[in-house]
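Structures incoming, each one as C-alpha cells.
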Structure I
C-alpha cells in the first residue's frame, strides 16, 4: 500500500473520530447551557410550581432533572465509551502506520 492511500485512510479515521467527539460533546454543551440559564433566570422546583429556585440550587435541580428524568446518561455514557475506545484505536493505528 502506498503512502497516499495510507494517509487517506488515516484522514477518514480521524474525521470519523472528530464526528464522534462532536456527537459526544453536543449533549453536554446543551445541558450546561440549560443549567446556566436556570442559574440566571430561575426554575420551578418539581411539582411545586409556586417555588422558584435561583442560583446554585436551580443549576443543580436542572442538572439532576435532565440527567435522571430525560435519560441523558443512557445515551451519553455508551457514546462516550465508544468515542474513547475509537480514539484509542485511531491513535494506535496512526502510530503503527508511522512506524512502518
Structure II
C-alpha cells in the first residue's frame, strides 16, 4: 500500500488539443516516490481501475519518467479513445512527461 501522506498524482493530456487527428486522452497515475516494487504498481493499478472500471489492463503502460520534475519516478499510463468522462481529480497537462 502506498504510504499515508504520499500524494497521488493524477493527470491527463488531451492529444486532440495538440493535433486534431488524435482523438485520445492519456491518463496518468503516479507519485513522487522512486518505488519499483510490484506492490507499488498494484496499488497504482487499483487506483486506475477505480477511476476507469471498464479499462483493459493489457493497455496500461508502466513507465519511468525522465523529465526535470519527476526524474526516475514511476507511474502508469493508459490511452483511451474519446469520448471519455474525465474524473474531476485529474489535472490537465499540455503534454506527457518525458519517459525513459
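Derivation of every value follows stated rules applied to the coordinates shown; laboratory data play no part. It should be emphasised that the depicted structure is a prediction, and the values quoted were computed from it without experimental measurement.
Quick notes on this one:
- If you line up I, II by relative contact order in percent (Cα under 8 Å, 6 or more apart), the top spot, with the largest value, goes to II.
- Structure responsible for -27000, with helix-only ellipticity at 222 nm (-39500 (n - 2.57) for each DSSP H run of 4 or more, over all residues; to 500) calculated and labels I, II on offer: I
- Given 1.61 for Cα Rg over 2.2 N^0.38 Å, calculated: source structure among I, II: I
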